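Down below are the structures I want you to see.
FYI, it's all coordinate maths here, none of it is from the lab. Given the structure is predicted, the values throughout are model-derived calculations rather than measurements. Cβ atoms are built from the backbone, for glycine too; each structure is taken alone.
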Structure P
Amino acid sequence: MLSQMKRELFNASHTRVVMRLFEKLTGEACAGYGFTRAEIDVLAFLSNNPGLDTASDIAEYRQMSKAGVSQAVELLIQKGMLSRRQDTKDRRQIHLQLTAAAQAPVAALAQARARLQAVMFDGFTEEEVRLYLKLATRTHENAKKALERI
């Protein structure tokens, strides 16, 4: 029984289905803006993670290539969605800030995220959601530690 449960847990299609749904919902939310997938990821990351506002932060936490983040950031700056601010203590550090023009797409992304959560946790009790989040956090931390050792 445990062996069957482990096979189901590590069925990669589970993760892919969730990611496809996430990409579909966020893509629909931003359809009118002409954003690339990477641009959507950068906007979503910056809106959801105050204090993590450098290209390096985005690349690390979203597991994106630095080149991909850099290209998305440049496009978003050209579109007026982001601005840059040099760190006052370390001139090498560049902080990214969402502009007023980004408010509407960021709000659309927040609605898409809420839709995803509603779909994902449909029929779950509050306790089941808490347990899921606790276990997902533990498996994420375990995977992160393993990657650091490899």
Structure Q
Amino acid sequence: MELVYKNATKSDVEILIDIYNSAFYDDYLRYGECPAFGRTKEEMEKSIENFPKVIAYNQNTAVGVISTQNKGNGKYYVGCLGVKKEYQGQGIGTSLMKKFLLECSDWKEITLVTPIDKEENIKFYTERFDFKIIGEENDGTVIVYQFQLTR
């Protein structure tokens, strides 16, 4: 699979909503809530402003997205890493994360959260990228692990 990447703009709102809804529908069903699922156009436009996004395309089809926030001083927060359900398990999430790590070469610390019972996510971050679990917190009614990667 040959991926092409594009920085998202407000004109990509509907594409982003489609990716998010596909990637996070199961979480919405599982937990009864998911902040990434069911966003309105206005919510996604605001999200693009606060969390710049890079969309991955495979043969002109948007298949995944990474959303990050530069907190300054080499600190970044990954707000979302999502891949459309039918494309999961094909290395797209890994590719997006690697692209982020290469392009933000000044990073010293990266943080993110994921539900504590999402074993596939925990394995992805800890085994592929060496993130460490540094705590847990409530995100609505969902308990999430806090992850950190430092260098």
Structure R
Amino acid sequence: MTQDQFAVLMTPVAEFIAGKPIDRTLADALNLRFPGDGDEMRAVETACHAAIKAGWMCSQGDGGRRFGRVIAPTPATHDLSVDVVDLTEIVGPLHRHPDGEVCLVMPVDETARFDGKGRGWCVYGPASAHRPTVKGGRALVLYLLPGGKIEFVE
């Protein structure tokens, strides 16, 4: 799995999100169109594990928090960046989403929850903030950011 191949996997998702408000309705629509346990998102999850093993994904950080930007925001991605974090039993740093954040939760341990949510999509609206928290094991979280914007508060 290369970064270019991964970008191709993410193209339908970026196209689906393009032009839509970043809100709860989007989360519902993504969960219907791209269910977390469906073939398309299982392919994304498998690709994430392969890329982590290859060393080009989640190459920063240590211990229970590894992360990295995979795709920069460009016109081809409808101005969405794609980042992936690998989190185990952690409360991460407080950060803000100026234009929102669209997350795909992929539990490695089926009991793992990201901010209380299991497998599938969750959306944080513009100007929202949180401490990304994983309890119950390990999870990968893929997130898309409009304009690649994220502000770490601490």
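Where does the value 8.6 come from, among P, Q, R, when mean projected area of the Cα convex hull in nm² is the thing being computed? Label of the source structure: Q. When FRET efficiency 1/(1 + (r/R0)^6) of positions 28 and 108 (r between Cβ atoms, R0 = 25 Å, to 0.05) is computed for each of P, Q, R, the one that comes out at 1.00 is P.
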